[in-house]
Structure formats: C-alpha cells, structure tokens
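Q: Have a look at these structures, which come just after this line.
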Structure 1
C-alpha cells in the first residue's frame, strides 16, 4: 500500500520518515515533490568500466540554468535529504519533467528501508532542455512493507551509498569486484 499525505505526516511526526527541508506545499495526496539540488556531475571518461572507479567532475548549476544535451549522462542530486526507517521509498519523475523529455533515473528508483541521504539522479534527456537548481524534479512515494527488516540499509556492512552528501554520487559498482 502507498502512504497518503496524512500517513506521510504521521510517519514524519514519529520520525520514521524524514524530509529536510520540508515544505507542506510540496506534499501531494500520496507523494512528496523533491527538487533538483545545486550540483551536477559528469563522468571524466567517455567510456565507463563497471570494474573500475569511474571518476566524475562536479559543477554547480548556474543561476541562469544549464542546457542538458542528449549525448550525456548527468548525475544530479535532490535538494532534499531523506530518511526512511519503516517504508520503502520510490522516486519517480514528475509528469511535467517527463513531458520535457527528461528522465531522472535509469534503474535506481527504489530506495531501501534505512536509506538516509540525498538521492542521486541519473539524468538523461531526449532533446536539449534547460534546467535550473531548485526546480521540481521528482516525487517520493512511500510503500508499506510486511514484516520486520533484519538489517536496514544504513546499518548494512558494505553499503556503498551511506556517506552523507549534497553532491551526486558516481557508480560504486567497482566495489563489487574487490
């Protein structure tokens, strides 16, 4: 089951869902709108290798925006830091973003119970489009789970994305080969 706005607020009061910054205006009937953070990243190499640490270059989105092009994969980040301790969060693109030809994730739309961080976005576009820091970019949906979790993500040994950050995080797939 998906949590409603009232349930999301109740869970926030309990501390099982954290959204910072939080603005009631962005709470929909069953989701919360998240916004594009200030930072983007591009991989340094044109050819990526799953067994290697593919490094990125970070840059701030200028105040007057940035035009994204179809030939690049941009890593973005949500302005919002979130914690989810009893529910499974899903991040989906907003329909208005999709109608501009912007995809915000290739495969990583589901979070884990215990995920505590900003969300890295895997941004690709169908045609050139200008984007701006702070613009609505996606929506978080929270699902109830059945049963207790043995080890939440933030307590899991080897969890690759636990370090708190305001910048996008590159793929850590290479750590699976060590």
Structure 2
C-alpha cells in the first residue's frame, strides 16, 4: 500500500539503486549512482477540519466524496497538505475547496499516524460561520449531521471515524482534548 520508491533521479534522470547511502544512514534509500543524490520517501500529511454548527457544536459538517478512493462515502473536509503552507493553512484551504464552508479555525484536535500508507492525518476543530456551503468538484454534497444522524456505515476513512468519535465523546464530557492515535 505504500508508495513505491523513486525509479529515476529527479536531478539527472539516471535509474536509481536501492541501497544504504554513503552518509551513514541506516535505511535503504533510492540513491542515484551517477550524481549521488539520495531520494527520501517521507510520509504525506493529510490536513482537515471538524467544522461544527450550533451553540454547543451539536452538528458536524461532512462531505460526500465525488472522487476515488471511496467515491460516494462521507468524510470530513480534508486533503493533502501543499508545499509552502502550514497545517492550519492547508486545513482552511481544504475546508473551502471541499465544502465551500467559511470557518473560524480552532485548535489541533487529532493527530493520527497511518504508517501502512505513509501518512499522518491532522484535524483541527473549527466553528462554522454560516450554514451555507458551496462544495467544490471533489464533493457531491456537504451537509450537517447530529451525532445520531451520522451515516457511520458510510464513513470513507477510519481516521475520519476515529476523529468523529473523539469529537462526540469530548462534546458529551463538556471538554475537548488533543488526541493522538496510531492506525495500524
């Protein structure tokens, strides 16, 4: 499930070799035999929000996916972080792109390591500033759900399910924490 390593050097185009770099590294890496460039394959960051509506945050905004993987399933607005942006900026951008939602960003809420696919997922709590949404092309529908209305069997990703479960559990307790999970 992990991404395959680089096959060719980004600098000179030579086919790379999987070996230990000469710099004392202890992991096999894609190394260019011509120019010596070491190509590191590092995890991707997925950033998003838990946008809520209502005086006590009783409703959560979910997006129905219009793209694979998991077309037609529900998710929180999230996606891959871009170069040149912070995690918070990426979460704001993804919420706008996927849901067309205007939010006030809160604190980081969940951090989930997903080593099987080489990803780290980060979700921020967010307060919706309006009930009006203008979903982008990646979203079929964006709508609000109370906990008992969430289509739990139609949630696209385990990280989203875990984040929603943490959110509603914290809400019932009347205080929100920071949650770190390993999805293995």
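Q: In terms of FRET efficiency 1/(1 + (r/R0)^6) of positions 52 and 132 (r between Cβ atoms, R0 = 25 Å, to 0.05), which of structures 1, 2 is highest?
A: Comparing 1, 2, the top value of FRET efficiency 1/(1 + (r/R0)^6) of positions 52 and 132 (r between Cβ atoms, R0 = 25 Å, to 0.05) belongs to 2.
Q: Given a computed value of 1, 8, 16, 21, 19, 16, 11, 6, 2, 0 for P(r) over Cα pairs in 5 Å bins from 0, in percent, which structure among 1, 2 does it belong to?
A: Value 1, 8, 16, 21, 19, 16, 11, 6, 2, 0 for P(r) over Cα pairs in 5 Å bins from 0, in percent corresponds to 1 out of 1, 2.
Q: Out of 1, 2, which one gives -2000 for helix-only ellipticity at 222 nm (-39500 (n - 2.57) for each DSSP H run of 4 or more, over all residues; to 500) as computed from the coordinates?
A: Going label by label, the one that fits is 1.
Q: Something else about it: Which structure, out of 1, 2, was distance in nm of label points 7 Å out along Cα→Cβ at positions 60 and 164 calculated from, if the result is 2.2?
A: It must be structure 1, since only it matches.
Q: Between 1, 2, which one scores greatest on relative contact order in percent (Cα under 8 Å, 6 or more apart)? Display every interim value, and only then the final one.
A: Working: 1: 30; 2: 22.
Largest one: structure 1.
Q: For which of 1, 2 does Cα extents along the principal axes in Å, for residues 68-155 alone, calculated from the coordinates, equal 30, 28, 25?
A: The structure behind it is 2.
Q: On to the next question. Which of the displayed structures (1, 2) returns the greatest value of distance in nm of label points 7 Å out along Cα→Cβ at positions 4 and 92 on calculation?
A: Largest value of distance in nm of label points 7 Å out along Cα→Cβ at positions 4 and 92: 2.
Values in this text are rule-based calculations from the coordinates and carry no lab data. These figures come from a predicted structure and were not determined experimentally. Cβ atoms are built from the backbone, for glycine too; each structure is taken alone.
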